[in-house]
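Take a look at the structures below.
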Structure 1
Amino acid sequence: MRILIVEDETSIANFVRDGLEEEGFAVDIADNGKKGLQLALDYIGDYDVIILDWMLPGLNGIEICRNIRKENTDVPIIFLTAKDTVDDVVFGLEAGANDYVRKPFSFEELLARIRVLMRKNISETSIFSASGIELDVDKHSVTRNGLPVDLTQKEFALLEYFIRNKGKACRRTRIIEKVWDIHFDYDNSVIDVYINSLRKKLDEPGKPSIITTLRGVGYKIESDE
């Protein structure tokens with residue numbers, strides 16, 4: 001899953017990015033308001049959550065939030081800011097934000113709020129299943145036919161993307177954008193390495209792979225329906 005952080009304080013942006021990447025998210029950072037709005041609009045629909053500071057050079061967070069809402073009413077937006085009065089919170093929410101986190105903040109709280117917003121935006125559950133696999137986002141656990149499967153952070157993120165899009169063709173360019181933090185032409189053979197690893201850990205001997213290769217396109221996990 002992909003998150004955009006618009007924050008001009010480098011230490012805070014890097015702290016949040018590092019924490020989210022450890023949780024398996026792909027993360028982009030913009031250090032000023034104009035760049036943040038441009039990324040949000042250029043890749044509209046790609047971000048699962050946008051984290052906004054309020055006071056930013058070039059364009060403030062309120063203006064960014066309002067402009068995003070003109071184009072995309074669905075993407076969850078969280079204000080992460082030192083502006084902490086009740087009036088500030090109300091103003092930020094009325095501008096279109098879904099949540100408001102005051103600085104200083106706990107990363108665990110921010111992560112929990114991100115998870116909640118993603119569930120509301122995509123599904124009311126944190127548990128996803130397909131082809132005998134059950135993936136629990138909150139517990140960060142995976143089972144195959146009831147047996148636990150040990151995955152790396154990036155393997156988990158890739159499987160989560162497939163299961164959230166089960167039954168759909170997942171194009172290689174979209175995979176590299178959503179699971180890795182890369183928007184441009186890139187040697188995406190790294191995907192094949194992780195696909196092979198997932199197959200070794202999830203497939204049953206003598207049976208077809210749960211991850212179908214769509215030649216010239218990408219991959220797919222079939223829906224149970």
Structure 2
Amino acid sequence: MNLAVDYGNSSAKVAIFDQQRLVEKLTFPLADDLKTFLQNSSAENFIISSVTTDAGLVSQWSGAKNKFILSYTLPLPVKILYATPHTLGVDRIAGSCGAVQLFPGRNTLVIDAGTCITYDFTDSSGQYYGGSISPGLKMRFQAVHTFTARLPLVTPAGNPELIGNSTETSIQSGVVNGTVAEMEGIIDRYRAKYPDLQVILCGGDGPFFENMLKASIFASPDLVLIGLNRVLIHNVRL
């Protein structure tokens with residue numbers, strides 16, 4: 001059994017794989033609960049990706065025979081061509097590895113709609129180039145409120161009207177429709193260069209945007225965990 005941990009800002013997502021098959025997925029908001037789970041796990045192989053927590057410490061909680069911490073220095077199923085790989089987020093690495101797992105031999109664009117929205121391109125030969133980073137949905141609403149004197153903090157609304165008829169609906173229209181237009185515009189520009197492009201949507205806000213995007217996409221909420229397992233298999237086989 002393989003055990004993959006994606007430790008984010010608010011919780012740890014854990015997936016148990018039988019080779020490439022996702023068997024079970026769990027979420028642990030509290031570190032102590034995760035520690036107890038890992039100490040009692042019989043998984044033979046373990047990998048962790050963390051953007052906030054000490055991955056080395058969490059790794060010590062696992063009694064797995066083979067343990068790995070995701071970084072750009074780890075042998076990967078993709079070739080990193082990023083100019084500053086030491087600054088590359090491990091979640092972006094995992095997403096690109098997940099894309100290679102799901103769509104081998106394809107040009108892929110991963111859109112991870114989280115705190116920030118990241119766009120990551122990997123070509124058909126498995127070379128990862130990078131992409132772009134822009135503010136996420138909640139960050140945009142917060143910015144409109146924080147950097148103005150009188151505009152309120154508004155919450156997202158699904159499929160807002162193009163023409164808002166109040167301050168609240170105008171902000172919803174601007175932020176949500178503007179973000180969708182950004183995503184579709186970037187997808188169109190990539191597809192102009194790579195007509196066979198496969199777009200994969202993931203991240204916490206992925207379900208919010210899934211039905212709004214006109215472009216053909218594949219939604220994969222577990223993409224990062226799938227990518228972690230792909231990296232784990234790649235290293236265990238070495």
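What to note about this one:
- Parent structure of the calculated result 50, 23, 18, given that Cα extents along the principal axes in Å, for residues 107-202 alone is the read-out and 1, 2 the choices: 2
- With respect to relative contact order in percent (Cα under 8 Å, 6 or more apart), the largest value across structures 1, 2 is given by 2.
- Given -9500 for helix-only ellipticity at 222 nm (-39500 (n - 2.57) for each DSSP H run of 4 or more, over all residues; to 500), calculated: source structure among 1, 2: 2
- Ranking 1, 2 by percent of Cα pairs over 17 Å apart, for residues 51-98 alone, the structure that comes out highest: 2
- Per distance in nm of label points 7 Å out along Cα→Cβ at positions 19 and 139, the highest-valued of structures 1, 2: 2
Throughout, read-outs are computed from the coordinates displayed, never taken from laboratory work. Everything quoted here is computed from the prediction, not taken from an experiment. Cβ atoms are built from the backbone, for glycine too; each structure is taken alone.
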